[in-house]
Structure P
Amino acid sequence: MSRHGIKQLRSGWADGPAYVTQCPIKPGGSYTYKFTVTGQRGTLWWHAHIAWQRATVYGAIVIYPRMPYPFSIPIEAEIPIIFGDYFFKDQVIFMFHPFHFDKSSVDNREWWNLPVEGIEDEMYKFGSGPNSSDAYTINGLPGSLYPCSLKGNVITKTQNLYLTELDLGEEFVEMTVEHGKTYMLRIINAALNDELFFTIANHTLTVVEIDASYTKPFDTKAIMITPGQTSTVLFTANQYHHDSTGLFVMAARPYLTTVFPFDNSTTIGFLKYKGTMAENMLLPEPSDLVLPQHLPQMEDHAFATTFSRQLRSLATARYPCNVPKKIDKRVVITISLNLQDCPANQTCKGLNGKRYAASMNNQSFIRPPTSILEWYYLNSSSTQYSYDFPHKPPHVFDYTGIDPLMHNLNPDFGTKLFAVEYGTRLEIVLQDTGFLNLENHPIHIHGHNFFIVGTGYGNYNADKDTVGYNLVDPPERNTVGVPMGGWAAVRINADNPGVWFMHCHLEEHTSWGLASGFIVKSGSKSSQSLLPPPDDLPAC
């Protein structure tokens with residue numbers, strides 16, 4: 001179990017990724033995560049961190065600040081919005097959300113409480129891509145545009161976020177608001193494999209926080225959020241004059257940068273104004289629904305770029321931006337999708353009869369059979385790990401050329417990390433490549449926040465691109481969306497000793513090996529050293 005974005009200062013044993021900082025909790029077993037939250041406040045989340053179990057095991061974390069919010073407008077209510085996935089197949093139903101189903105109402109289908117690892121196991125067995133989800137969900141509910149829910153045989157709950165009422169018979173989220181009041185939405189993208197756009201019809205969203213770090217507020221009609229990221233926005237219910245019914249659609253749809261199968265559906269909910277016709281009216285049929293005009297199209301790369309570039313740290317005396325102005329070490333990492341030659345006497349269902357893989361600097365990560373953190377702490381010798389992760393790409397080429405690269409795509413497989421001294425001012429440059437396909441990649445780094453000092457399109461050039469770095473108020477995050485056909489440079493104050501996982505938050509890519517990690521060595525003081533492991537640490 002991982003608390004995504006909690007820094008786990010000196011307490012890496014509570015970080016959660018299986019076989020990186022702990023062995024998995026065995027069936028029937030238990031493990032108590034002990035950690036202290038220091039210097040953090042805002043919206044984060046928790047999720048399972050082994051295989052694809054986070055598809056159903058996730059939830060919100062809200063850390064309330066000791067000081068008032070850095071904006072003065074009164075907040076009527078704080079409302080969590082969590083995006084997820086829903087899988088429904090003709091013969092097999094994967095339960096990818098936290099609500100129960102009425103199984104008796106489904107005719108001529110089998111219902112299986114299958115572990116979600118089944119999808120990943122299929123990928124491992126045949127080297128294929130995963131099935132895409134059938135619907136996205138808002139707080140577990142797919143909305144009335146999902147075809148199966150229209151038959152009244154799947155979802156049986158409406159969730160009213162503000163009035164906290166549950167009514168039988170529907171399948172969408174409702175949010176009831178009062179005219180003139182301001183509301184805070186704590187938005188989390190827990191979807192497995194898709195970045196999402198989100199908007200509320202006719203309403204303006206004010207972004208005030210990302211990944212539990214305050215931002216300079218800015219207004220937008222929609223947001224873009226990658227898996228793993230959080231966004232906290234404010235909106236004022238002041239648009240009743242646009243529709244006398246008092247009913248407005250809120251909607252989310254994917255941002256498309258992949259050539260692999262994906263869910264192209266739209267999930268919706270409803271915003272209702274209290275004391276209007278919307279409280280008692282029948283909701284429109286799906287065929288009569290009009291989606292919000294400001295919901296970006298799936299391939300709206302311009303909006304995704306513009307939105308990301310508006311993000312800035314608050315950078316005030318009370319909330320300083322502690323970005324490293326100089327660096328001690330730079331690591332350049334290429335992000336690639338790969339094709340592995342099919343082993344003899346196996347059936348492979350990837351492109352051209354091969355197996356899909358993914359890599360960083362041509363190293364495809366293999367999770368070991370034991371915990372890396374435990375191995376490191378005990379200073380154990382092992383041939384399964386090494387510190388020689390390459391600090392730059394093994395081959396220099398036109399990473400983002402127009403034509404996809406289709407040759408020499410076999411990566412090296414192993415468990416390679418790199419190590420830095422305590423206090424290192426570290427810069428990591430993440431470079432997308434055209435191996436198979438140019439694609440956005442949300443890269444999450446455990447144990448630290450980082451500052452996104454630069455992004456761009458094309459191939460990173462240290463001589464030219466560093467000139468344009470933002471070293472004044474760069475956004476502070478724990479998950480960065482590396483742009484399709486481009487790069488992102490992040491800076492980290494490596495002041496948290498331990499072993500820290502770094503991986504793509506598109507679950508299919510992590511399963512293929514798009515991951516690595518780094519070790520921050522203990523410092524000279526006891527307060528700069530990793531704490532001893534807890535007595536109940538699970539064994540492998």
Structure Q
Amino acid sequence: MNIKSRDGLLRAAALLTILPAALLPLRNPDLFWHLHAGVWMAVHRTLPRVDSFSFTAAGKPWIDFEWLSQLLFALARSLGGPSGLWGLKVLLVAAVAAALNRALRRAGADATARALLLSLWACGAILYADLRPDLFSVLGLALLLGEAERPAAARPAAAYFAAFALWASLHAGFAFGLLALAVRALVLAARGRRAPARAAATLAVCAAAGTLATPYGTGPYRVLLAHGAAAGELSRYILEWRPIALRHPLEALFWLKLLIVAAAAASAARAAPERRREFPWELAAVALTLAAAAQRHGRLVSYFDAAFVVCAAALWRWSRARPRPLWRAAGWAWLALDAAFLAWFCRGPAWTAPVDGSLVIASAARFLDAQKPVFAPLRIYNRWEWGGYLGWRLRPWYRVYDDGRYLFHENLVAAEHAETTPELWQNFLDGERLDAAVVRSLDAWRPSTKVYPDGSRRAFARPWYIDYMPRGRWALVYWDDRALLFARRGAVPARWLAAHEYRWLKPKDESAFREGLRLGQIPAGPLAEEIARHRRETEPAAPLWRAKRKLSQYRYKQITTSH
């Protein structure tokens with residue numbers, strides 16, 4: 001096989017590694033509140049100004065700075081359902097790859113180098129290549145990086161004004177586009193290139209003015225400041241808000257990329273004057289600035305990943321290295337590592353549907369909808385990651401406690417803190433005046449002791465909710481493998497509660513259940529009725545977004561038939 005054929009095979013293999021990032025099912029819980037907002041705007045033909053999706057922030061001013069993304073999401077779903085949403089995500093990932101390929105070509109990378117660098121980008125992108133407004137910002141930055149090699153004076157300022165006005169209506173990541181423009185202008189000025197620096201500064205000013213030409217004016221900036229203020233507290237509870245450390249292989253890859261850029265810049269600083277002038281200082285400065293932002297807030301690594309591959313192409317050109325067999329071997333070694341990582345990573349998501357069913361609690365939502373007359377007047381707690389789905393699935397009657405929007409940062413912190421002890425949790429439920437709660441079915445148990453009539457004792461490990469949702473105050477009215485629904489006694493009609501409470505059939509309480517059967521404390525008739533009701537309530541739901549049904553839902557039936 002000649003060199004041309006070997007390079008072609010290497011390119012093909014590299015491009016194949018991009019596919020998982022593009023083709024993964026959707027797995028972002030925020031998608032549903034974005035859809036909810038998009039549908040609301042389509043129905044009301046206006047932009048939201050106050051919250052109407054929750055009972056905790058109802059009437060509170062809401063700057064929906066991603067409104068245009070949400071309309072596009074709603075349009076995609078109306079045209080193609082879940083597959084339409086997945087298709088939009090595939091198109092966006094492909095568009096980012098195409099924009100980066102254009103930027104790499106302008107940075108001097110040949111076809112093989114471009115394929116390998118895109119493979120490197122896609123490896124990191126697999127964590128955030130989902131249908132979320134952030135993808136529009138990554139696309140915007142990739143397009144901007146493609147202009148890095150063009151003189152600023154050759155770019156029309158009006159186009160930057162319009163582009164950033166559009167960008168600011170899609171996502172607040174426009175701020176990193178402005179940052180890239182400002183850094184470039186500052187580096188040009190520091191290098192004594194006054195005319196290009198003035199032209200670059202003019203573009204940055206025009207772009208910044210464009211971001212104000214949106215329906216919310218300075219609103220996106222206020223939201224960015226709010227996000228920054230809350231980042232420290234939220235990073236304790238949300239993984240992607242945490243600083244980058246060394247928790248998984250991609251974080252190690254981040255540090256390696258950062259080291260490459262920093263080492264190259266340090267080497268250039270000590271090089272001869274002519275070589276220093278040739279160094280891509282603007283791209284290196286942008287990459288290092290975005291790396292600093294990503295290090296403090298892991299979710300921002302998507303911007304650094306895009307900047308790095310373009311910077312790497314420019315660094316390769318600056319190094320004047322030439323392709324050699326050793327470099328091809330390194331390329332194959334990288335692809336082997338990447339393939340191993342992808343094989344490990346892609347085991348988790350289910351590939352049988354466009355949307356990962358583990359995102360949703362479809363059966364629980366169906367139960368709530370069927371019991372709308374009972375639950376509509378209530379203040380119902382929900383986990384933040386389920387709020388978007390519940391609000392979208394049960395619109396217009398259901399009001400969420402929290403759905404992941406910035407309006408609920410304080411709610412999230414309060415709820416997470418309250419989960420640390422049963423006492424704090426009860427104080428939280430009482431303080432928020434909650435009438436019901438949809439909570440996770442956790443694999444968590446707490447020690448309990450049963451005292452028998454003869455005075456003997458036996459220790460049992462009982463599920464967490466026995467202490468957190470005490471039966472004297474709360475009744476379990478629905479459960480499945482993912483969600484538990486409790487109603488506060490006195491908040492729902494007594495007759496309804498008598499017909500729907502699970503007194504005997506409870507999740508993940510097998511030891512106590514078996515002991516109750518052994519002692520004859522569980523009546524056969526009511527137990528059989530609860531088993532039949534549970535089976536009816538947890539049949540696979542009709543919507544396409546549904547959680548996987550597990551055979552473990554029938555574990556109690558198996559236990560009862562064995563006695």
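Could you tell me which structure in P, Q was used to calculate P(r) over Cα pairs in 5 Å bins from 0, in percent, for residues 391-470 alone as 3, 10, 19, 21, 22, 16, 7, 2, 0?
Working: P: 3, 10, 19, 21, 22, 16, 7, 2, 0; Q: 3, 11, 18, 19, 16, 12, 8, 5, 3, 3, 1, 0.
Clearly, the read-out refers to P.
Could you figure out which one of P, Q the value 1.6 for distance in nm of label points 7 Å out along Cα→Cβ at positions 455 and 487 was computed from?
Answer for the origin of the read-out: P.
As an exercise: Rg/Rh (Cα atoms, Kirkwood Rh), calculated from one structure in P, Q, equals 0.96. Which structure is it?
Details: P: 0.96; Q: 1.04.
The read-out comes from structure P.
helix-only ellipticity at 222 nm (-39500 (n - 2.57) for each DSSP H run of 4 or more, over all residues; to 500) was computed and gave -1500; which structure, P, Q, did it come from?
Details: P: -1500; Q: -19000.
Matching structure: P.
As an exercise: mean count of other Cβ atoms within 10 Å over residues 127-134, calculated from one structure in P, Q, equals 22.2. Which structure is it?
Working: P: 19.6; Q: 22.2.
Structure Q accounts for this read-out.
Values quoted throughout were computed directly from the atomic coordinates according to the rules given, and no laboratory measurement underlies them. Only a predicted model underlies this, so the values are computations on that prediction, with no experimental measurement involved. Cβ atoms are built from the backbone, for glycine too; each structure is taken alone.
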